[in-house]
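Taken together, the values in this text are just the output of simple stated rules run on the coordinates, not laboratory data. Note that the structure is predicted; figures quoted are calculated from it, not measured. Cβ atoms are built from the backbone, for glycine too; each structure is taken alone.
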Structure P
Amino acid sequence: MHFSWKQDSRTILMVIIASVVMAVNINTFVMTGGLYPGGVTGLTLLIQRFGESFFGVYLPFAVVNILLNLIPIYIGFRYIGKKFTMYSCLMIGLTAFLIDIIPGHIVTEDILLISIFGGIINGIAVSLCLRSDTTAGGTDFIAIFLSQKKGIDAWNIILGFNIAQLAVAGLLFGWDKALYSIIFQYTSTQIIQMLYTRFQKKTLFIVTTRPQEVSSIIFEKSHHGATLLRGEGSYEGQERYIVYSVVSSDESKRVVRAVRSIDPQAFVNTFKTDELKGFFYQRPNE
């Protein structure tokens, strides 16, 4: 593991901010609305409410949440990265501790507003973690593992898993809160997809007269290769090359700027890639 005082201090600060935001959101919106935010956090709340409703036993959030995170943490250490997982453990532990000690406040009792704005705040908190190369734990580990190993955008898969979890909540505690929780989770997922783009991919079609230089700058900026196709311009009849490459979404703007600096006349077509098979370089988590 490589440590940098500046980078690691920034990561710790982002973890603290994200933990506070998430804990306040849970105690202010989620608890007020009786919602289930999905993942391990939602499962923890479901177990808490099950224990209180059926056995009259209060289970501390921190204890249940940390126990449920043990397997995802193992996946993180084994397959994702030790430093990444270490900071994620800090996020998990700090958030769980803050949820138990921060008092809740009722901002609104409108369940629809709670579902939408609670989901937005949750998505922002998770995105803060992911953009700092850490995670809120639980199913985030699984989503990143699937994205790295399978090369697919896994967030909607996790959304489907969460819906199955909500079916249990609906059967036990009523369908209204479970259905509103779907709005919460969907909103949160869309915010994450909008703010965190590392595992999303963009396809580049670049028409240029300088294919080797363009290919080299793509590799320099993203560590991704390119395929060269020979073509001919239909208007002038001059020889052109098409440089085809796939990069991650958070790299695409940087790559396009670099390409335009090499060849200001290049014609660049960028579009989203939904699924990719074959080798695709991913910067490893430490």
Structure Q
Amino acid sequence: MAGSQEAAPGPRMRSELLERVLVGLPALGAALALVAVGGVTFAVALALLGIACLYELYQLYADVGPAWPAGFAALLGLLAAAQWGTPSQVLLVAVAALPLTFVVALFSGRARTPAIALTLLGVWWIALALAYAVLLRRLPHGGGIVLDVLVGTFVGDSAAYLGGRAIGRHKLAPRISPNKTVEGLLLGLAFAVLAVFVASRFQHWLHAADALALGAGVALAAPLGDLFESFVKRDAGAKDTGRLFGAHGGALDRLDAVLFAAVTGFYIWHAILVG
């Protein structure tokens, strides 16, 4: 996630940078390989990540009593619709998730409004975003655009973290995420746009203006997704959503920015294609 703190001793900062790179680069490499393969393999990989993310979210609020089966069923339905159907069918599954959740909650004997709301938060925040990633991959040149979104998110995240640690002074949202700074955010925005633009120079079909528009969308959406996940954790009183990545937290901690960026990337690229 894009985090930042006030200036810290050099050796500690270098150690944390090395740790982030050792974890981040292999994960990014695996993600790029899955995007390159695409198809069912890509969708299945997202399904596994989605299951992990939903589990972490529902576990954070286990006392609310989320309708777990409905959330997982909606995730698989959304990804199947995205892989073999149309955006309209994805929307249909997203709408059907509400009555499905109600029925499951009713039969579980724990039909309460907070339980239904939390279940649907997972569906519409996590599962629907992953479905949009599949839809984006299926568009013309979708593989390349997904790569751009991932690179922009990763570079922007790293720049925000390092920039905030080095020069961050003004807190961005102290009640939600005390370590994030305005300076880190601005550096992250700039480097995310730059990263997407540089990547586009290796994609002859992506015009510079379109790359800048895509980069701007990713640059704005990714930190917002990061901040939203921080809000959810803060509200639950948790530091991390899980331990899938050890000291680096859970799956949701790693994908928070991508969830917002993937949806944004889909609509920007779709608008460019039809425009």
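Of the structures P, Q, report the one carrying the highest value of Kirkwood radius over Cα pairs in Å. Could you put the intermediate results ahead of the total?
Numbers: P: 20.8; Q: 19.1.
With respect to Kirkwood radius over Cα pairs in Å, the highest-scoring structure among P, Q is P.
Match the computed value 1.3 of distance in nm of label points 7 Å out along Cα→Cβ at positions 228 and 252 to one of the structures P, Q, and report its label. Kindly include the intermediate steps, with their values, before the conclusion.
On the way: P: 2.5; Q: 1.3.
Derived from the structure labelled Q.
Suppose helix-only ellipticity at 222 nm (-39500 (n - 2.57) for each DSSP H run of 4 or more, over all residues; to 500) works out to -19500; of P, Q, which structure was it derived from?
Values: P: -19500; Q: -26000.
Value -19500 for helix-only ellipticity at 222 nm (-39500 (n - 2.57) for each DSSP H run of 4 or more, over all residues; to 500) corresponds to P out of P, Q.
P, Q: which one has mean count of other Cβ atoms within 10 Å over residues 124-131, as calculated, at 24.8?
Numbers: P: 21.5; Q: 24.8.
Attributed to the structure labelled Q.
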